[in-house]
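Computed from the coordinates by the stated procedures, all read-outs in this text should not be read as laboratory data. Computed from a predicted model, the values in this text were never measured in an experiment. Cβ atoms are built from the backbone, for glycine too; each structure is taken alone.
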Structure 1
Amino acid sequence: MKSSTPGNPLCTGYEPTGSITRRGFLERFGMGFGGIALADTLLREGYLGAATENPDPASRGILQALHHAPKAKRVIYLFQSGGPSQIDLWDYKPQLEKMAGQELPESVRKGQRLTAMSGNQASLPLAASPFPFRQHGQSGMWVSDILPHTAEVVDDICLVRSMHSEAINHGPGVTFMQTGSQFPGRPSIGAWLDYGLGSSNDNLPSFVVMVTKDKGGQPLFSRLWGNGFLPSRHQGVRFRSGKDPILYLNNPDGISHEARRALLDGLGDLHRETSARTGDPELEARINQYEMAFRMQTSIPEAMDLAGESPSVLDEYGPDVRNPGSYAANCIMARRLAERGVRFIQLYHPGWDQHGGVFSGITGQARETDQPTAALIKDLKRRGMLDDTLVVWGGEFGRTNYCQGKYDPKNFGRDHHGRCFSFWMAGGGVKPGTVYGATDDLSYNIAENPVHVHDFHATMLHLLGIDHEKLTYRYQGRYFRLTDVHGKIMKGMLA
């Protein structure tokens, strides 16, 4: 791994030794005025202007300049939690139809370890998709019939059929996709971006998370959008459905706006006085979070209010769009937040875990997500935002081509499969209307152009103008990065 030296301004970090970097000292000196003056000088000289849309000293990131010209300014990540079946959605395999019911050949399996859910089966019968596939768009991309709306926008997406991961269980798999490590404790993608690039809107968080409400499936823990070992100000802010999108944001009964302001001013003075003595960056992070919360009391209600959206746009997202917390409502909210300068918007939609009942389970998931996903692409494109907004769709792994449990062509399940699965990207500098990578005839192994999780992260950062080897943070004696010690940019996916 290429690491920057401790003096490199591209990587810095607080370690529990009491040491403070020069930049950290300037930020804290004189209750923070030194840091403001430094940032203002850098902005005037053009060092920070390339790293933020809104060159405001209060919202700068650690990068003094982007490493190269970016294609994307923001990311909307539509994470389909549970493991969507590539065989039933994106990876058309007529050979599976011919071999349905036959045993998975050992020449294909090659001794791969299986999960405990199907590893003890006496037989592993191949199971074809119950859904027809058709070609769509000028690209002729094969798409399952249960995704008719997404099929309309295939000429805007780059479909990757050769994603792979070492993880075969949900916890490590989701953690890997969100943090670059199968083990908890690392910063999430959005936290890394906020650390590196900062915010382009002082009145909204740089990193926002929304989870589809009332969905079962595997649990989603807040560490998936956490800051890990980065300062806590970089963690994602979860927006919920209902009258209080952010918990404890509104003033309690009997507390006026003026009283809240006076309280924060006094508390800020105490924190700054303590920070000047101890050099603890968490105190400064706490001040920033309090101030952001105060500003969001005005900005959040405006951003969440759909009253200004035209009926035609709302209808495009589908009937659930008027149901706060639904996937459709979260999709249009993602577009509104992107318009307002939020840099990383993460949507989680659980339920893609069909160990049984593939037909009914995947049909229901597609019904909830297909139309809103396509509407988001169309909406961004119509507003001229798709070119600089990177949209990502995918889960933590795929599903097996063999049946879990007893084989029944009309009612079967699929186990986890990390050796190959599909995801797609749109806008933000990716090559539209293309298919990257391929699997074998049975969608079990990768046949060409493998894309590892670290490659995906490296490519995403590249599109945002960041060299993934240079965005690092020193923690416990070594320099960490999102891509760990791996990662290649998938140039064949780039426009």
Structure 2
Amino acid sequence: MSKFLNDNLPLLLFWLFLGLFAGLVYAIEMLGLDGSMTLLSPERARSLHISQMLYGFFPLILSLLPFALFEKEGVLSQNGLKHLGRYFVVWNVFLLFMSMSLLFGNIRGLPFYDFPYQLNFLLAFSGVFYLLALLDALKRYKKRPLWVNVSLLAVISAPIALVILMNPQYGQVEKTLVGPHGDNTLGMSFTLIPIYYLLIKLSSPKVFVPRFHWLWSIPLGGYVVSLIIRNFFHTLSYNEEWFFQYLTLLYLPLLWIWLRDAGVSFKRNPYLILSIAAFIFVDVEGNILFIPQLRALIHRNDLVVGHAHIAMGLGVAFMALSITHHLLPSLFKRVYATAWALLMSLMAIALSLAGLIEAGLIGGTLEPLLMVRAVFGVTVVALVVKIVYDRLRLSLDSPLKIYHLIGFLGDALGGLALLIAGGWLFGLLGFAFGGTYEYVVFAFVMGTGMIHWFGLHGDANRLASLSATIRLLISSTFAALYMAGILDELALLIAFYDGVYAMIYFLGLRK
């Protein structure tokens, strides 16, 4: 599993960086940055940030949890890893289509499921390969544990539920946009408990046997009762919602007992301990915020989001990172866990204070606190860049590798910058920007850059020949369009750049 994660990590880290960068852009836009000349306008930046956090790096890492346990129990095979690799391919295709859709404004206006509904079918399709990988491991058990059977049931039912619940006509998504939803919080919290159980089981240095099942059985029973009342009798009253919300407090002693029995400490897996600490904090804080008098004051505004940032940015995020720490401890170090937790906590405090100011509970101005949020956002992005650097650090031991590196940085990253902010950059340089075919060109540029990426990791000469040939074709085409008077000086600039870069290889580096 360590090799599988390490091989897939560069693309996963890119999705993480993209999501955090979009959040940083949104934070800066709240301070007055005009994003209208880019694809990351405030509503698109916020949507991309939330969607990547919910569907990008973290859920993909969490999906590795059963297979890390399979490896620990000796039932994981290469055939299962092949199916898991296909699952990753389809999910990454979904993330690409989702990101492009959101960047170009195809937004549903929902808080958590903002991408086009049709893309859910890609997610469901990826689940087929996940199920095949799961079944491959299951057949190697002489007697399947309960957690394995529960995982199998979840994987079979999840794609069906996904397609139904996300449907804009008869699904449940739009129905969750109003009201306190204490019983829904109870249900969502319960889904984290079995994940925590598996994470504790994975990190435990000894055989872990869970106890005190009544501490999760009572909240589960309460959630079932709430669904029956809501769907067959009447809409839940506020006090009924409040009662079901407070059942989540039973999870707190349960998690403490599990950690103690399993012998999991901060030294052994700091990400898991910090995740559970964040869960406990959010559980207690959320129940306090459910007090009607407090809720009426604080939730009159849109900026009290520190609660959500702790829940997702520490609780759920560190669930995933506890797996990466288990598989790649030398890369996802303890110091990174401490730094990330500190930054997210400070960001949550700043945002909560800003929300209290907006609600009129305390005096002050919003801008300094929003600026603090942006500064902490920059630091979190820098932390991820450091992890990316640690993983991607290469030995540039030949001129051809340097050639590939420059090509990757110039085309892949440059093309991404053009894709996001092409309108602004073209205006800055004095070029006309139509906002149509240019985006296709930017995608082509990024594709050429990715050829250089693969050239950095093997078959350098063949891939350099391929990229140089493509560049000459592009160069000759743009030169012809310029000389025919169809395109302006920008076409000449592209023709010159691609032509020169191709000739550097053919005349100086080709063996």
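In this comparison of 1, 2, the computed figure 0.00 for FRET efficiency 1/(1 + (r/R0)^6) of positions 238 and 462 (r between Cβ atoms, R0 = 35 Å, to 0.05) is attributed to 2. Have a look at 1, 2 and say which one yields -9500 for helix-only ellipticity at 222 nm (-39500 (n - 2.57) for each DSSP H run of 4 or more, over all residues; to 500), as calculated. Answer for the origin of the read-out: 1. One of 1, 2 was used to compute relative contact order in percent (Cα under 8 Å, 6 or more apart), and the result was 14. Which label is that? Working through the options, I get structure 2.
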